[in-house]
1. Work out the source of -17500 here, i.e. which of 1, 2, 3 gives that when helix-only ellipticity at 222 nm (-39500 (n - 2.57) for each DSSP H run of 4 or more, over all residues; to 500) is computed.
2. So mean count of other Cβ atoms within 10 Å over residues 92-99, computed for just one structure, reads 20.0; which one of 1, 2, 3 is that?
3. Here mean projected area of the Cα convex hull in nm², for residues 220-395 alone was calculated and came to 15.0; which of the structures 1, 2, 3 was it taken from?
4. Thinking of 1, 2, 3, which structure, once distance in nm of label points 7 Å out along Cα→Cβ at positions 236 and 388 is computed, gives back 9.5?
5. Looking at structures 1, 2, 3, which one was semi-axes √(5λ) of the Cα gyration tensor in Å calculated from, given that it came out as 71, 42, 21?
6. On mean count of other Cβ atoms within 10 Å over residues 204-211, which of the structures labelled 1, 2, 3 is highest?
Structure 1
Amino acid sequence: MKNQMSSVDISAVVSELQMLIDAKLDKAYQHTPNEIRLKLQLPGSGRQDLLIEAGKRIHVTKYPRPSPKIAPSFPMLLRKHLMGGRITAIKQYDFDRIIEIHILRGDTIATLVVELFSKGNVILLDENRRIIMPLKSMSFKDREVRRGEQYEFPPSLMNPMDITNAELCTLLDMSNRDVVRTLASKLNIGGLYAEEICIRAGVDKNTLTGDLTKRQSASIHSALHGLFEPIISGTLKPHIVLADDAQIDVFSFELRQYEKHEKKYFTTFNEALDEFFSKQALREVEGVGRKIKDEKLSVVKRMLERQEDAIKSFEQLEKECIEKAELIYAHYQHIDEVFERVRSARKDGHSWSEIKTRTDEIIEIDEKIGDITIKLDGASIALNVKLTIPQNAKKYYLRAKELRKKREGALRALERTKKEVEQVMLGHYEPEYHLAPQRKIRQKSHWYDRFRWFTSSDGFLVVGGRDADTNEDIVKKYMKKDDIFFHAEAHGAPVTVIKTEGKDVPEATLSEAAQFAVSYSSVWKAGHYEGACYWVHPEQVSKTPETGEYIGKGSFVIRGKRNYIKAAVGVAIGIEIDEETDVIGGPSDAIKKRAKYVIELEPGDKSQNHIAKELSGIFLEKAEPEDKYLVKSIASPDKIAPFLPPGTSNLKNGR
């Protein structure tokens, strides 16, 4: 079955794609690592979707996949350079599997090169044919396909559509192979069309080129031109060849090799290609879907078995702990006598080993913690002689309670897993997500990374100290004369500075900076939901104390008028997926504007370690399939923890 278009197919489809001349490029999308879709608006015809799959196909489609919610970088770049531009030319390069699409926007013409040979590529060129960006950077022996390089075509072959009889004879004379291989490779038409030429010329395809007569060479030339006549004249007969109702191949004109096969005809070659490759893609997706379903089912079934085993284990251990506690009370007097002998022996200076030898009831001693193990009705029970008998029994009851909670938690997890098994069995699993390209992690180093920081909803960078040292650094090294200094009215509050870059600061940014300064202070730690802070200009901030006073590290003297603001505490942790991908934290309004995934916090009773782990799990749970790898990589508990406020917290509204 055909899995990519040939040069002949491309010649035919390019002749039809001339209908897209003057179409306006509306949007560009990327559905899989190799598949690009251009959404076009054609005057008089409305919307058209041009599908490009690097190394495989190009045609107009009636079955566009749903648009991805977030576009990867390559289609975003196409939008940046081509959106609103109009197609001025679509042409095949030298009968090769290369198509050029010229797009005029303003006074600039850009070129989108589509390579359908080998692994394929889609390459955006500027007006000087320098590469702006390829879908895939690649290196070849004779050319480099990378950003900034001058685009070079691969070495060209002879064009079969305009080859003369004399040129064909020379080509055949120079070959030492059989005729079918020579035509397929030297004319870039592939084995199928080379065989068709041999059939039409009445020449055995296995004939060596050196054994061909002039008459046979002339017949081959005539058959060659006859083969391409439908493309030249525009009299195409597009169809899909079938065998037992299964698709075998798609052609723009009929071949003698398939004259006895069943065929399905179409009005245009684009429609035939769309039908052929769309069904092929659907089968691939379904195959991947079945594989994913089987793998997912195997995983959840193994999880189910482990959970069932854990529940049985917790249940058995809980039962044993309760039985041991009851045995302790049942043998209260006997244990009391053993404890008395052990304590008396230890008081008299006897070693643990001597005590074990002299006391028949003791079968084991842990000398480090003073535990003795004795047999009671066939059960081995560890007891601590430093505790009373009721205290020893209580230890077992408490352990039983812990095990019961674990068993209850495991039971809840088991029910969730059973539901997951049901969902997988019913097929409620999207195989399409598995084909979505995984986003790459794009992270940069910034001077403010070692501080607390966020970008306000108005685009201003706000930095805050983590301790006395970073407070000092922010003020001495990074605070400029146009910046704004914030500080909460709370002991040990961090220095907070808005980097204004000389611009006027809107009220929204002032409010967010105030909330930031208060939330990362002891106000949060104390469990308060509101706090006061003030802002001043840099010239009001000094390290010079009044006479007789002392200023500690990270502290400053403020002189002049203070501008007070009351702010509610509130912190949001988010995952930014844009020009950069990273965990970010700060005031909710600012984080919601930049992050794709956001979770809000409030003062509570959960430790930073607990909250960091909980947030990490929720982010992974919320992540869309194409973001799973990214979220798992960047939203680990240790990377979330630096953005958490001091003290304990809870998830706002429970989530």
Structure 2
Amino acid sequence: MKRLFYNLSLRGKLTFITTLTCCLMLLLTLVVVIAMQRVSLRNELLQDGQMLARNISDNCVAALSHHDPQAAALVLEPLTATHRVIGARLFDQKQTVVAQYDRHREEDPEIDEPTVEPSLPRGYDFFQNYLDILQPVVSDGQVLGQLLLRVDMAQINDVLTRYLWVGGIVFIVYSCLAFLMASGLQRLVSNPINALLVSMQTISREKDYTLRVEKNSHDELGRLFDGFNAMLAEIEVRDQELRESEANLKYLVNHDSLTKVANRSLFHDRLDHALARAKRIKSRLAILFIDLDRFKNINDSLGHDIGDLVLCVVADRLGRLVRDADTLARNGGDEFVIILDQVKKTNDVSRYVQKLSRELAKTIEVSGQNLHVSASIGVSLYPENGEEAGTLMKAADVAMYKSKNNGGDSYQFYSAEMNVDSRESLLLEHQLRDALEQKQMLLYYHPQYELKSGQLVGFEALIRWNHPELGLVSPLDFIPMAEESGLIVPIGEWVLYTACKQMKAIQDKWKLPLTMAVNLSPRQFLHPSLVQTVAEVLYRTKLKPCFLELEITESMVMGDIDQSISKMNEFEKMGVSLAIDDFGTGYSSLEYLKKFPITKLKIDQSFVRELGRDDNDSAIVNSVIALGKGLNLRVIAEGIETVEQLDLLRQEGCDEGQGYLFSKPLPVNALSALLDSVLINNPEGLTQMGQKS
């Protein structure tokens, strides 16, 4: 019954409770009324019977005094006129029946049984169908005998039975009316609540926080509706602010902060979609790689502020010539790229490029000075020059350099003859395969500092290739090659082992609680044995996991979110910390960022470079720092080169930083002097290391 009640709807519960309460009240009232009527009828019958018994007992005094049964019988004879009396017995002092009266001997044989010893302590007693009254016969204070009078209760019982029938009918009718009334009254409560529930479900389903619940009363439900509407209003404001913030952040992340055109991240995303569409509908597209000629001279002679204004004018001119279906993006520095979608003829591309060149050749007036800008443009075509985004971009880049080598202010379509340089790259790739075995790889260590105290907190391991003929080769020249060929996996394992081994050696000698940051490549992060490899390296080098930090980018974890989070959780359980590198340049998703078990965000140097000179870059940096604080993450900025940048980062609460302002990346043989100075300035390093471990 209890479970059944709890399973009822609110409407059913209200109806049930109201109906039950009304019925119980009526039932109680009927019981009390009938009970009181029964008592009243019985008392009335008792009083009449006692009065009759006293009268008869007074008349029996003479008969008992002379022991005359005939006289006694004559005294009882008038009882025949009293329909209520169904029998009487007159006893003498010896309890012997002197006379008796029976109205219905056959119908009531029990009255024929003479009571040998009449005994009623109260002088009367009620039975189911009759009332017995025992009245003493007294003369001059002497008890001569007793009169037993039996009174019929059929009339009272009939009256009570009618009351019960009427009460039952009234109860049934009232119960039905109470149920109908309760069903109607409960709607005063349940209907507004149902309306509120429907509104909540609609708002939850449609995420429309502008909806409001209509208020129909000023009672507690009305106040509930007021509170709910007030909550909706607050949620609406916050939702709008969140949408605006996300839209603004998404815009800042996907667009160049200076020129407002698409950045590299958005460009590559658009290029992937354009290629997929071109493959599907079997159309052609072109990629234009645009590099401004001698733009460095403008920066060096007129300053970066003038150079930035020139870039904005160039971006505006290019934007006016780009169709809605095409994409213009800034590739960095003075480089722009354009995707021309659904190209029909190569001559159409040539005419378009010539139009771009003429537009760019127009005089640019900036700060009272007339400047002339030209561009070297390289063009690659899909599918002639490749079917993958990387291949087409490389082809357009090669064609652009060919144009620049021809003196600039021209354009070149990619051709097979330009593959000579590609052959050199292929030779470099073969040499890269032997570089590890021949111990040509080495690590440089870029110091990382806490901005507030200025103390050294760790290093970032940076790989270099000491080529026997070319000297030090930048990772920008061989890491993409290693990533594409798969060599990045063994190279990454070597970097991880060497960096951990070096950090262990540093701690054993200098006893400093420093952290070693190691970058993971996309292919390395996706490798199924990565977690096992890290665990084995830590075991072999005896470096505690808390002193190792793995840097990953946003884009490499967005392919398979669940698998990435699972792998990151394993590192967290191991004790290895994780940092998001180049934060803000990839696919930034706040929804997933809060799910990642990371400890640090790393602001990309492209945002730090223009800090203090570009409001948008400053806004992005401030947003990242605020986001890090909100998520309880440490924030590190890379590429700090000026005191102004350092001061601005400190003011905003950035935790750590690295850059040429502090130190350039150091070879291993240059670490001793740095670490000795740290130990002198930080003699309690041993204690801090013990606390961190």
Structure 3
Amino acid sequence: MVQRLAALTVFSLLLVTGAFCQGLASLSGVVTDPSGAVVPNATVRLENVERGVLRETKSDSQGRYLLPQLQPDTYKVTAKADGFAELIVNQVVLAVSSNVTINLKFEKVGSVNEVVSVSAEAVQVNTTDATLGNAFNTTAVIQLPANARNVVGLLALQPGVVSLSTDVGDQRNGAVNGGKSDQANITLDGVDVNDQWNRTAFTSVLRVTLDSVQEFRVTTTNANPDQGRSSGAQVALITKQGSNEFHGSLYHYHRNTVTTANSFFNNKTNIGRPKLIRNIYGGSVGGPVIKNKTFFFGNFEGRQDAREDTALRTVPTASFRQGILKYRNRAGGVTELSPAQIRTQVDPGGIGVSPAAQQLFQSYPLPNDETTGDLLNTAGYRFVAPIRLRWNTYIARFDHVFDRDGRYVAFVRGNLQNDRDSGLPQFPGDPANTNFLANNKGIASGLTAAFRPNFIGTFRYGYTYQSEETAGILNSNIVTFRTFSNRIGTNTSLAFQIPVHTLTQDYNWTKGSHAFQFGMVARGISNRRRNFANSFSTASGNVGWLNGTGADLRAGVPDLLTSFNTPFVNAAVAMLGLVTQGNANYNYDLSGNVQPIGTPALRSFANEEYELYFQDTWRVSRALTITGGLRWSLMPPVRETNGIQIATNPRADVWFANRLGTMLAGTSQRDAGPLELVPADGP
């Protein structure tokens, strides 16, 4: 895959084509004199005062100017023309992925030594294209309330976004204007950061902290050809940059259980309210390395949750642990069977209570809850257990301006996160059933080059490495009994690593009233996983596998209430220790050899994605702008790279055509021949 991407990089550079420069902004408008007549050949200069970066262009014969592919920030705009006093517009805010329009009108006729300074707001309504969406700047990101300071949660504030609950597992959560929730496309500094594994809505595989986000924009509808990959929302996030002044912050947010209410069921069983103590702390700093040349920004954020959650298990009652089996009789009462009666009336083999099963059930805690179980042989056990969460996030960015005119600007940004979450134990005192580990990291780099005032190029390379593991507690074969919670957890382990390479390049060429944009993107995605889901075999006391569905077990208790048949036979199977069903799981190697118990299934998948686009923004007049273009995407199917992918013989389309032929001929479909599964060709 790396060789394919390298070849594609050379190819894209030779063709001087590129990919979507998501996250950048543009500034355009018309230069006029005091009477409203257009002013051609006026010099329009854009200056980032905090970093000393300059960009300059001239208005055309119709007074139009365009400055494309600008880093979102606050700028000063200066306009100069012979015979007019210099015009300065301060505090021009360019939001992420926005097309801002500011018309420049010279206020007075005068010498070039005179200066007129004004403050102007950029036009907030997008008059350049039909995209819909809102941009959130630093102030909004910091001040809007966000649960656990999660910037992704702010995305749900957009019109057209479905936000049902905090349950990210709901597939409807995060759907935008009717599109599926997994169709959103997320970029960070112009580089792909989509979660390739979970594909949950608005989820960046690299954690983005509130203090590291300069701003972001969500295009919910009518994305231009320069955005895409999917039919859903286009989310562009930008990391903060350093400036010529040092800035920093320290913060600590604390949440506790003081205002938390307990649940009804916890109160009923005299269990206190679960604890939730959350501490989020960190700091950020940014400033110059070399004034007007090199800048840095860094952010660390830690999060620690000490919380508790409630679990409900089904456990044996005190009498069942002593070998006593109860059932509801037809007279409306309860009948108890002693171990001796169980041997003679319940067990057709006359063996009786299983000592091994009794030893197992005596290891369970006594019940304390009556909301589950049959309340004769089984009942509930509700408890509160601690859950620990530790997240550490590190973010750093460096920007460098190669020349005073700001024609060549580069950046590099790195992210690293180390996470560890524990799940609930099966019972108090047991280790957690699962431990979640994540070590995601990523790097992005970019270069923006103004070859000429009307020809701008932007290159991006990104590498995102998603590494996560859900470590389950199960490490051997296991036997379970129906209606009883398992004594130990049955969670198995799953680990995966997904590296993603992204290469993008974008060019913008202004010619008269046209702003042409064309680009290309290439992504290489690998998915290596280690799965223990089928590494262990299971057996169970399943009454459904007995002759007559356990009719022999209840034959000796003729007064058994019919509605209690199922609870009784399930309890009897457990009491007798009957293991009636076995499920054997096997993993094989490529040669068909059975692997030892506990050997994980190793899989490796890969796919590449290629996209091209062309776009033209035609400013027909001051009041009319037409944007149009085309986008072409090639996304071949995911393939297995270990040589175990299969194909059909003959090809599926040929086989279906043969079946259609037999149908039309009125012959048996057996004449179409068999459809076999055979090894596919290598990648």
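What follows draws every value from the coordinates through simple rules; no lab data is involved. Since the model is a prediction, treat every value here as computed from it, not as a measurement. Cβ atoms are built from the backbone, for glycine too; each structure is taken alone.
1. 2
2. Details: 1: 20.0; 2: 15.9; 3: 23.4.
The structure behind it is 1.
3. It traces back to 2.
4. It was calculated from structure 1.
5. This value belongs to structure 1.
6. 3
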